[in-house]
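Novice: The following blocks contain the structures, represented as structure tokens.
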Structure P
């Protein structure tokens, strides 16, 4: 390939990552709080932390902030632009990561410090939620720009979004371990504050990276930022696919949490219930590393199977391994090496399928004009599923016999595996396949649909910008074909 052909391809791939890489800081922010909570309990004592109802307050506020960010910024990214949303989201994550690290109460009270940390996590959650309908949506639109190989469009999107989230989880578990090695047992306050504070660095780096970005060509051409949005026409055309994607996202997040119990089972059995922080943090790194083979391998599969069938494959295989781990739970806990391997494979299939593909389906199934809102609604419904799952499965465990019984521990996983199969069926019957350059085709068909229903499509697009490019034409020139192949 010549330098002329290679240069535009690299520039376009870098733009995809500029849009999606901020999700690394979101994965980091979400992942690091688990180890921080372990440190806070170690420093101040479980009774003192529980006295302020910190755990419930933190989880509820972070959840609420994320949902608010997804819904509000889904609207803002469609009305004010992808770049506006991405810049503001990165700024929010950077600011409140720093303020989280600086949390302090009046007269250094523990209750005040925990309250400030919870409030900062709520505001940080808004920035985290904002990145999904802003950064992910912009990355999806950049993935179909000239210079991107058609057979790599889905791959680059997956690597720039879900793989970044998973890598953020890996780093978020490694950083507290390194800081603990540096500061030791007697300086745990420095460990938890720096663990949170270092989240500023990737957010600021991405903010700077995005400064010279422009809006994606597709948004310039097909936006309704300056037009009245015909929501009723849009609902009539897209309600089935939006409902199906939202429901599968709800189910995926709902079942992800109970399966998380396996991580504590693996760690407790391997370590003999060790309380040493190096052991706890070290195995946290190992558990999070299980995600990476699935998301990276899935990125190289999805362009060939397509997002729909890659997701179905991941869900079915994940359900099979979930059933195996449930049925052989008692035997496997006595053979922890085999249990850890099965658990790792289970996590990998989750990332290969719904982990990689849900965001892709949400970002590429709707029209450019309301893509941010389409994505934001689906992601918010998924987050609600996560919240419901955290509350539902403790009663389920109790109904199956309690946490001290094998039946009680495995009951939720039978349910979770069954729900994974249900999600696969919903995907098969109600979610349409995505083709390469599918967003361009969808936008043309959407315009035709609006015109057939009396809507004036001439008001669409950003009028003050030169918006047309080769992506507006379904037939690329011979020169462009040489670039994208």
Structure Q
């Protein structure tokens, strides 16, 4: 009979609306200023004069942040509009996701839905609630909630995984072990799957030695599998003890488990991060000898590290080696190869990979592929080709651009002086065509570029837009803009910028 683990380890107690802002950018030739933001909402519906508002938005609007779970419950229970909504598992999942960082609202809404006579929570909703409480460090409430689930026979292995990971993440790894010890009381078994969950939880939180101690206690009762040893290989590498990781490969063989590509690739990644490519090449050869040849993920990992180390000749050699083995390239492989070719200045070769080799092998580009190509073309002053690629993204509809897609193009506008024409068009496309929101990096890029282009009025309008959207500008951006507006005698603007700088 298996003895409880906590008897062998240190004993501890188990504690256990947003508005949608779409800014319309418009720079006129006369003023070169940014238009004031236009608020737009995709919500519709009855009630408050907004048409077609979706159910989850109605529920969120009724909840006030900071109130207690009981107040949230009472607020929803006593609201006729909320109680007229037809509940579904999908609706509650969306509602809990909205409250993933607000445990009081999440728990109040969860209890309200459970009180409805026409609704019963799914296992997923219970697990999500456990995860939210754990994430927000509400360990006592998570313990109470888990006890309710236990009484209702609602605990699954997925529930236990979330509980153990939140406890270990909060530094309470002994409590995670106690949960494992009590598995049978939840109607679950201590087997290879549940043991691996515990070991993986501990190793990911760098408690590898503790995980090893537990494994030695359990292995006579529970048979390990290849995944068990891969957990330890990853864990030892994470705490920079690669010798133990390599020894674990030998231990695997002793238990009749064959090392997999994952086993070797984890150690290869360790050496890649330290640019120890001699060890990397030795391991690649060993994999072949052991009848466990590298896969596309292994080769891509090595290529990316070689590219970071600017060893571009070796990147191409690894790419050729991979193709020679018959290993089929995938999207991430090509993204890495294109990036390396661009950094090496081999623009035409990168274009050939994108336009010829990828279609030939049936690999479709994703947003990252386009981002890489556009950045490379802009860096090499081929702005028109970059714009053509951006247009292709819209026409082919394989993938959609993101704000980062536009960064190189925005920068090139300032380099080429195409501010009144191309810059205005790009900003309009970002906001109105693709409905993207500018982030802090995009605002900083634009403000710096406009200041250097002597467009401080437009730059200041962007600064005001940031403040309205609660995006905090960095000190360098504020300092640069402040100097520019002072030089233009824009004293009111200078005062507001100085006020913002005091809050940084």
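Values in this text are rule-based calculations from the coordinates and carry no lab data. This is a predicted model, so every value here is computed, not measured. Cβ atoms are built from the backbone, for glycine too; each structure is taken alone.
Novice: Supply the structure label, taken from P, Q, corresponding to distance in nm of label points 7 Å out along Cα→Cβ at positions 72 and 352 with the calculated value 5.9.
Specialist: Q
Novice: One of P, Q was used to calculate volume of the Cα convex hull per residue in Å³, giving 152; which?
Specialist: For volume of the Cα convex hull per residue in Å³, the value 152 is produced by structure P.
Novice: For mean count of other Cβ atoms within 10 Å over residues 344-351, which structure out of P, Q has the highest calculated value?
Specialist: Once mean count of other Cβ atoms within 10 Å over residues 344-351 is tallied for P, Q, the winner is P.
Novice: Looking at structures P, Q, which one was log10 I(q)/I(0) by the Debye sum over Cα atoms at q = 0.08, 0.12 Å⁻¹, for residues 128-327 alone calculated from, given that it came out as -0.35, -0.70?
Specialist: Q
Novice: So helix-only ellipticity at 222 nm (-39500 (n - 2.57) for each DSSP H run of 4 or more, over all residues; to 500), computed for just one structure, reads -25000; which one of P, Q is that?
Specialist: P
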